[in-house]
Structure P
Amino acid sequence: MDLGLQGRRAAVAASSAGLGLASAKALAAEGCRVVISGRDPDRLAAAAAEIPDVVAIEADVSTPAGATAFVRAAAEALGGIDVLVPNAGGPPPGGFASTPLEAYLPALELNLLSTVAMCLEAVPAMRERGWGRVAAITSQSVRQPLPGLILSNTARAGVTGFLKTLALEVAPDGVTVNSVLPGSHRTDRLRRLHGDHLDAVADFIPVRQLGRADDFGAVVAFLCSDHARFITGAAIPVDGGTTGSLL
């Protein structure tokens, strides 16, 4: 299926590994000109070697200022941005009793305000051109909060509300805004969390297997396509059926 992305300009944040890299690879495979970003220059260079004609920008998108700087640099490198994939790592684990008040602001900057900043920088030009796609990578926790991840649950729920509101406002201008909610995928981050017990995680997933990063990237690419023009304001789980909520 031709997704109609040939020649589109895509900026994918936090994309030197994992689901961000998989999303960048999927967009590039559909003909997008892609900018990737990361904080580690060596890992960023390794990621860039996997994508033909990619532009790699060393950037830290964990703060609004860093997120804005990344989008500006990407727009300068590509001559504009048609597709934006906001993404960032997760804040530290913890529950209510173990998480101090001062830990909340960095988490909100990381998983809420950084996405707001990227959208503020990229979306106005999309509206002017009458075409644009925002496909943010968030978490399954926005549908079903995960125990021990109070910071992530709080910040990602907030960004989901922001994205839904933004989607309604820019829909008449040809710009769609969606989020993709990953469950457990076979990535380096999951390997660090579970070590030798990684495969046992699949026992708690209805499809009885871990997600593949490339499959996740394909979902992101589809949401950025012409075929998905009637999908906006959606938060789509890609989790093998793990999320138990009805909506």
Structure Q
Amino acid sequence: MDIKDKVIVITGAGSGLGRALSLGFSQRDATVLGLGSQESPLIETESLIRSKRFHRYVVDVSDADAVTKFVQLAIVKHGRIDVLINNAAVYPKISFLEQNAESWMKAISINLGGVANCCRVVLPIMMGQGYGRIINVGSFADLAPIKNSSAYAASKGGLRALTKAIGADMGNDYPDIICVEWIPGHLNTQMSDFTGMDPADCVEWALKIINLPPGGRNSMIYEGDHEHIPPKSLRRRIKEKLMFWRG
């Protein structure tokens, strides 16, 4: 699964999964552009990687202008962007009524708006190249939300819809641009109170997604290292049988 010399943008590179992917990809000779909202965690990631393959950028993904300026600079310096991994997210663990409107919308603006901001400026570059992989780190939190998770659950539900919509927009015109929602599972990070599996175990899974061949579907969901195909409702199955509907 060769990624040598690919230019890979990873948001949320200052910790957890973003840090693990940055390290794993740098070791495989990719050029990694690691984004984070604070400089000190990115410096720590950089010190762990110890490679000129990693480049840190302080960028708030909820700020569309800041994202645009970063991408413009990245193209000047590196010439292309092959892979975008939208990993940055926050998880305010507070009940819906106790969380004020500003805090709730801030979580949405990072977890969902940040993904949209990054995709909006990177997609035209990938379309010009005729190649690109967008990996949006998702969750099943929207399907069965737990207590104190309203903003996180809502944002992840929106991320799934956005991922599918981008794939629909690419369609047959761009068979080698693939947009995937990736659900790696319960990881040992701050977001999970440091329980779960080592994020480093996910590197090979991400490589598998990056190396998906062209010509298939432009959008899909991956759970861990395999494609997740949601079960169809009885209503949808009946429509497909009676009306040849494939929506």
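Taking 3, 14, 20, 22, 20, 12, 6, 2, 0 as the value of P(r) over Cα pairs in 5 Å bins from 0, in percent, for residues 151-230 alone derived from one of the structures shown (P, Q), identify that structure. For P(r) over Cα pairs in 5 Å bins from 0, in percent, for residues 151-230 alone, the value 3, 14, 20, 22, 20, 12, 6, 2, 0 is produced by structure Q. Quick one: distance in nm of label points 7 Å out along Cα→Cβ at positions 15 and 95 came out at 3.9 when computed from one of P, Q, so which one is it? Value 3.9 for distance in nm of label points 7 Å out along Cα→Cβ at positions 15 and 95 corresponds to P out of P, Q.
Calculated for structures P, Q, Cα Rg over 2.2 N^0.38 Å is largest in Q.
With respect to relative contact order in percent (Cα under 8 Å, 6 or more apart), the largest value across structures P, Q is given by P.
Since every read-out is calculated from the coordinates, none of them should be taken as a lab result. In this text the structure is predicted, and so the values were computed from the model without any measurement. Cβ atoms are built from the backbone, for glycine too; each structure is taken alone.
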